1. Consider the structures I, II: one of them gives 1.6 for distance in nm of label points 7 Å out along Cα→Cβ at positions 288 and 640 as calculated from the coordinates. Say which.
2. When mean count of other Cβ atoms within 10 Å over residues 320-327 is compared over structures I, II, which one is greatest?
3. Here mean projected area of the Cα convex hull in nm², for residues 504-703 alone was calculated and came to 13.9; which of the structures I, II was it taken from?
4. Tell me which structure, out of I, II, gives 14.7, 43 once Rg and Dmax of the Cα atoms in Å, for residues 264-383 alone is calculated.
5. To test your reading of the models, identify which of I, II gives 17.4 for mean count of other Cβ atoms within 10 Å over residues 184-191 when calculated.
6. Taking mean count of other Cβ atoms within 10 Å over residues 72-79 as the quantity of interest, name the structure among I, II where it is greatest.
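FYI, it's all coordinate maths here, none of it is from the lab. Just so we're clear, the structure is a prediction, and the values are computed from it rather than from any experiment. Cβ atoms are built from the backbone, for glycine too; each structure is taken alone.
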Structure I
């Protein structure tokens, strides 16, 4: 028996050993594959916040530290990326591309060196999405920072043998010291305040008010411009600062801090932030491509989470749209969304990977419309209200795009009424929130916005002398918005209204010049303006006729009806020839001359501008005219030329995800040319595998066999096992998960994708 037991133990040991070897081999092989695929790192480790911090003329991106769609956002305060000085340490940036509200300046030395905001020389700066570290080298102070959603923590290490101080500053507001805390507010505008509550881990020896270069100890409150409090710590070497922010009250800021941060441990908060980012970015997993490809991809995806921001605080939120505090009813309230930029691809991307948040965002729009008292859908909602920037009313596109793709958590009838009112009752004049007037009546009667004749003076009230009428851009944009309205009306069973707005959606035809095949400004008498050069005419930003881009870009601004545009220009051959000519037409003058009046029209390939949102769909238009291989080629060329893992890796204004979502979609291999149509155009996948977590256990995968820098052309494709020989697919085919298989090669298969062009608007009703 003893011998049998020994044999049994021996055999058991062998079995255990074999099992361990098998387990080891399984995970060793899996680990080797992960290393080979380049995904052994978490997605956030691929993010480079410095990508695109410098560009030709504009400032495309800031190295923003924040959690996904959170209220707390910061970035270093300097003139631009090459700025040699930091202006204190930021506490919160309240708007995209804005300066910080409040400021923190650590200091060591004699009191005569104290200022409301201290400028620092700096070195060893390191920024990741969830952490900011920098060494203030003249001051000899180490800084470490990590954010939560509505709070953050700083760790400050003082190296000099001198007294240490902290200066808290409200640029325009009030601060007070009480107990062991600084609290107060700063005006963001005349009606909107942001509040602060901050604590330190060491009790200061004394506190005072800094005014006129002198610290008045014993005083504990300051107000007005550069209201500044000084906390004196003696010869402390380390001081921790944790703080909360709020748009409701200082008391709420304290609650936000208590809810999110219980210690002064920057490492712990940074690790939580790292996990949050990996959860968000990990909704899309990519395999293949180069390390730089992954960096460009995940950095672009990170940019799509910078806006809009969640303003809900413990079930309440402040709304600048009526200046009141509201209960949120269990649904977060979002603002700071520049819809003119983000409707094109950022919102469609969110529908795929975060449709619950998209539902809350659309419901936030409806609340804004109601709170403004006009029931006009917002166009540029910010923390201070709707700025009504740019032109057109594209929130209507986000509504119908979400609905058509299965998002049902909002009242479509309410959305229709608000979108309709925003288009019919508010003026179409750019950058204006005035009621409709003569120009709007003219549009309703004649189907276009009239341009001024050369030398004709503006007489219409509310037209900005800077932004002008932008008549072609507004006409084309409104035609698209009216198509979106027609689609919502059809969903609601409003046949007459659906037909009416579908007819209106063809208004772009009223500015089509058949002699030139461009959209051409017309005067109020119905005559085309003479002497228009589609490259240069229109004044600064081409705003006399277009907007930020020239006539070559707006030639294609009919997102809802590309099929009709193909017919207008004379068919497939003429259409693709005109597309080719845009990419081939030179500037015709020096760059400095061209950009002196078209500063947003950078990222040029001929007359095409990769740097501005109206261009984003253009490379996909070959799909509509029988040459999808040219779309595949052009997309890859543009990605390689203009989106790179370096400081100049973004060609123009990124606008809070507006441009980055184009990169995300295009690198995955498809793009939503027409928000409101539940369809996607096929491009050229960069990665051999992309897995998109659609939620509820559903995954859509793109498998691109052989995809590489060289192999950019689709040879064959199948969707969910069925042969795909058209350059588009429907959202319904992937909504519950699915797989798009494409075989890639180095030379174009010019016969692939010719079966059916992507859908366009229905024919105009009789």
Structure II
């Protein structure tokens, strides 16, 4: 039996995802179209700062002179608090109540400044078995507890969940209602309106009322997705989901017309971003005074009068813990004092108190830029501004997280045009102070003298051995260091010892794939399911060979396409229709952790891809290696073995805030930021690397998918200590950067797929690529 009492982070994804996409193994919010960090102002028309070309225009105008801002402080959690089932509410007697599955129920008479256990707390905790998992919890106004509870049986493909809804009254009596459906659906979250009125939400969008007398769930209505949460306003229930806010009249049993402004705001700001996980919410609704509804999410806290025409911003997410992507939101409420109390997955609660003497937007400003929205920058901004309340960080980006997975529909501007605009701003001295150069041609900025020398930061970090010197020094030159990578990706190959050792370069990798096809007549060999994905996978370790002094290496390009065609043909020979229906549309390169997940289903012969996350990638690789007796090593391409820099930090040479910018860069390289497992890459900070590598018994993850009627489950924890030591050894061996040019890669993929599928010869594809890239490379 899988014992989930060891879980510290969240329920396995296999119980959340109906169809597993395997693009990202650790869930991270962000699939919308937001293009700029929010400012500190409000708008009666839209409730958000105005945007123009991805930049917050109000933050740069007269709004900086406005006064008044909510400042935050910390409040303690009860002793022994856990994130499992963490929730809070205000009871009818005026006391604040907190509950989680480990510490139980605690009460506060001073609005969360101190806590005492409920009188029946020990009896209450005895009713919660450690062999299961509390996926959701709610406290009724009288203090009774409502739980969605999961028990697990079996392992691997036979792993099954038994779901139930449990009510524990204030006198300790327990009632239980089964919550499994015939189609495999089950309840993941619960919300208590009163001791007897209990709402249960299934992962497939069903909304139920628990009938305690009959011992069953009564279905009320269904949404297109798993609802995120519900709140109660008089006799109405407001249900938040990616499709908006549904209003339901509980007395009449009918859905009502939506509040247009509230619904549109939630769909626009949170649509597709709600995490639907067990330990936290991607967005929160909570009722307030005089019929007000509050909305809290990463963008901040907003107040709305029902059926009014405004969304008033009270707290800017970028100035607060609301915008910290490392903190999941577990609950929020307004206190009688007018303060707000935020419950997160962190180790303390957050109290927001209004200070009329603080500037709404600090006058000191630091501009940060990245082409694609970046999780690590988001977290650094949140912490930096909490530590420096007199600084406003204006974060500009062109594409949100969805761009990483092939979706650029959220912006009308092309990457090339965006970077031309950036270049103009930098040359004029009006550009950003800090730049993240991922997805850009960093060499151009160095050659044109647009970047400041960061040698003093690098020397300090390497001198104190705080970073992997070979990685952090990737851009060190005789005349200075102008870029420092905060993370890196490690291209690795994993499989049988004799197979891994046989791969010396691209040609021998192709030979191995062909050999494995003769041994495995069915399924994919590499995990690629179309020509685009195959080519992008191979570019991970071969892209750096395509350029020499900014000239296209046609010999290397010819070799790449020739060998890629061999690999693609061998791969596609064994892929069936069912597999193509599930994965055929995915045109992104897998991480090695995603391929390891496929391998666990006996669907891949050799694993080769980037290790980008200690937990998601190395945890999966470690599990598969131990189960199958596999080994892993650096993946050699035409340029040998190495690493790929990520989160590439730079400071504009024309910045007027150089010292402030350096402080921000140092924070990005600090243990505090790097230990959060951003998923962008492995941390360059050695202490953070060790912290993430020491979580083998503190986290449980998993995936589930179905192919042709065959259902497959894969669960795993963090990497074993032996795997981490091996990984660290490989990091030391990765002696040079394999970074390619993203613009050239796009052209190679555009025409190279024709060479792989046979609709164009390799020679013709090389000519097309040479012609299309000539002007760009000549710049």
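1. On the way: I: 1.6; II: 6.1.
Clearly, the read-out refers to I.
2. Answer by largest value of mean count of other Cβ atoms within 10 Å over residues 320-327: II.
3. II
4. Details: I: 16.7, 52; II: 14.7, 43.
The value was obtained from structure II.
5. Working through the options, I get structure I.
6. With respect to mean count of other Cβ atoms within 10 Å over residues 72-79, the highest-scoring structure among I, II is I.
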